[in-house]
1. So if we calculate distance in nm of label points 7 Å out along Cα→Cβ at positions 33 and 209 for every structure here (1, 2), which label has the highest result?
2. Assuming -10000 is helix-only ellipticity at 222 nm (-39500 (n - 2.57) for each DSSP H run of 4 or more, over all residues; to 500) as calculated from a single structure, say which of 1, 2 it is.
3. From which structure (1, 2) was FRET efficiency 1/(1 + (r/R0)^6) of positions 105 and 225 (r between Cβ atoms, R0 = 41 Å, to 0.05) calculated, if the value obtained is 1.00?
4. Where does the value 28 come from, among 1, 2, when relative contact order in percent (Cα under 8 Å, 6 or more apart) is the thing being computed?
5. Given a value of 15.7, 50 for Rg and Dmax of the Cα atoms in Å, for residues 65-232 alone, point me to the structure among 1, 2 it was derived from.
6. If you rank structures 1, 2 by mean count of other Cβ atoms within 10 Å over residues 145-152, which sits at the top with the largest value?
7. Given 4.7 as the derived value for distance in nm of label points 7 Å out along Cα→Cβ at positions 313 and 337, which of the supplied structures 1, 2 does it correspond to?
8. Match the computed value -0.35, -1.03, -1.08 of log10 I(q)/I(0) by the Debye sum over Cα atoms at q = 0.12, 0.22, 0.23 Å⁻¹, for residues 25-88 alone to one of the structures 1, 2, and report its label.
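Please treat every number below as a calculation from the coordinates, not as lab data. Small disclaimer: the values here were computed from a predicted structure and weren't measured. Cβ atoms are built from the backbone, for glycine too; each structure is taken alone.
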Structure 1
Amino acid sequence: IEKLRKADFAITVVDAAGKPVPDATVAVRMKRHAFPFGSCYAPGMIAGPDANSETAQKYRQVFLENFNIGVDEYAMKWPHWVKPEAKQLALDSWQWMHDHGIPVRGHVMVWPGWKRIPAEVKDLSGDPAKLQQAVLDHVAKVGADLRGKVVEWDVVNEPFANHDLMDILGDDAMVDWFKAARKADPDVPLYLNETSVPTSPPADERYTALYDRVKKLQDAGAPVDGVGMQAHFGQNVQPPTQLLSIYDRFEKLGIPVRITELDIDIADEQLQADYYRDFLTASFSHQNINGVLIWGFWEGAHWRPLAAMYRKDWSPRPIAGVWKDLIYKQWWTNADGKTNAAGAYKTRGFLGDYEVTVTHDGKTTTESLKLEKGAALQKITLK
């Protein structure tokens, strides 16, 4: 984590004439992680007719306190997207996220089981050419509708268990879905998202099936930019060493892995918290993991109520404490010091967005800076 997620912060303070200012007080305050730590959100809590309720206002406040990326829990899915009111809810909730500086993942273009697509599309099952065209038309439409809005897409969701479309169209049809997604939105990474990974035991066939599927797609020229691993844990959690070996294995595909839907459905709250800590630490420590999103955070809007960070009455479960302690304390940088004789100040910090306040001789300047890998020396002019 020290090597991977941090960098040296070097600041030089100069006066209006460009001369170094020694002995200036420097306060470095982190504002946002570069690494995505996010959650799905219930769109009806963000926008729509119920958004003014006290509960919804609390929901939005808690979201902003904890997360720096979001994903719509359901309203961008195909059966919802074709309904004008659900589509509007998706767009309105996206707008709120955007207004609050929260990037949003697109989820999901194609969930290839009959239960997950509109009934009128299933009616085309006797005509493979028309069925494939309907899928491609939807990918093009939703991709164009949300172009410039979402920062990445889950193009295909859970193909291991949902394969009705592939049973008729063949696995190769997926190559064209990815190509259509790239054409619809050329600027965002495209993911294949799968469930029961990395939650299954090491020898589970799902790993081989997912790895082989992605490899086949890559070999066929499909623009797959990342693998989404959902991480819905039940009673059987996998040790951190195993998680790391799974991450190592998938790194060989040459594309990053994003944890897209983490939850840990365990009644023992201390065990749940301990595993949250281990899972987040293992994931943050691996070079091929490029973000972690949980699948909901409040018991009142969660598919697995026991897995929610906050109970129905908004009291935090121990996992909420683990999340905040790791992300906003242990993996967070606030530093204070003074510039040396050359007007320089150095520290080391987690990658992300910062506010740096410099004070000297009654003058104060605050600047927003980004700490990135290989960042150049940052100069602040004291005005």
Structure 2
Amino acid sequence: MMLEEWLYELNVEGEDPLGKKPFLKVHSSIYESLGLTSPREIMGFTDFPFLVKKGRDMRRFPSHTELLMYLKDFCDHFGLREMIRFNTRVDYVGMLDYGVCSNDLKWVVRSVDKKSEKVVEEVFDAVVVATGHYSQPRLPSIQGMDTWKRKQMHSHIYRTPEPFRNEIVVVVGNSLSGQDISIELVDVAKEVHMSSRSLNISEGLSKVISKHANFHLHPQIETLQEDGRVTFVDGSSIFADSILYCTGYSYAFPFLDTKGMVVVDDDRVGPLYEHTFPPSLAPSLSFIGIPRKIIGFPFFESQAIWIAQLLSGKRVLPSWEEMMKSIKEFYHSREAAGIPKHCTHEIANFEYCDKYGDNVGFPRIEEWRKQLC
């Protein structure tokens, strides 16, 4: 397993502020105050609960630092550190030999040691892609965005509110990060203007707005002018010092060459059977962590178990035809329900997670976990 340390990185100097480059210098999207939005009781792996530890962050919704400590504890408990190459960047993963079936595949992996800059090429029987989906910024398309002269940045490189002190800031997006960051900014910025497609906001944010005269809600941005004017679709406008895009992230695998057998199209990674296995390349290639809006670690654990069982020969996948049929039926059901393509991997469904786990004998989600979500 080859990883870079996805830790909180305070120094973001030299990074593309909008994150448009395929290979980013700053990999972590964690900001200083980021904490869990789900209670620790439902976050842990089944064989290693996320327990409170004396002398550490004992809150039910702890900080990102405590989650990192939990993962370190997990690695130490199971002796995993010796299997991990830290400070290593994977630049290329590609098929070495494409035989008559996926079982004949070999993969060449080229990696670089960040300290020595030594390049290593190795050949593997299988590759599991588990790079997450919170590192490649997704940006809206706004008229005038490319010529707007003032500061623009994606929340990927936001760390603290201090650089925005006494500024007029537009925050684009009202998702969790957009709300988190806006609440931080309102205490230091001159004005905070949140712009989004939907003006539905959380109860917590509504309370913040009611207490701060410098917090304003707006619909989507229509145009940006070179003089700093921001015009919204309702015709209103302001002059802003900075625009902060809290508009989420896209799936991106710039290191992976599958000869077009796995593609990302409008944030749909596919074709993937059960969001995990590309029918033409599985089980030699698989993905962990593609689904969104799920209980993360337990679901990823069930994915890892299925992959391990396949690679060890304990289970087999359905035929290519059966997997493709299942994928097409899934796509059709989403379209019939009016779910846009870019939401293909947004599950938000306990029943799906339970059915997925049934494939490998993974325990179903307990009712108490569901009630805590």
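1. Numbers: 1: 3.1; 2: 1.8.
Ranking 1, 2 on distance in nm of label points 7 Å out along Cα→Cβ at positions 33 and 209, first place is 1.
2. Of the options listed, only 1 reproduces it.
3. 1
4. Source structure: 1.
5. Working: 1: 15.7, 50; 2: 22.8, 67.
So the calculation was done on 1.
6. On the way: 1: 17.8; 2: 14.2.
Top value of mean count of other Cβ atoms within 10 Å over residues 145-152 goes to structure 1.
7. Values: 1: 4.7; 2: 3.9.
Structure 1 accounts for this read-out.
8. Structure 2 accounts for this read-out.
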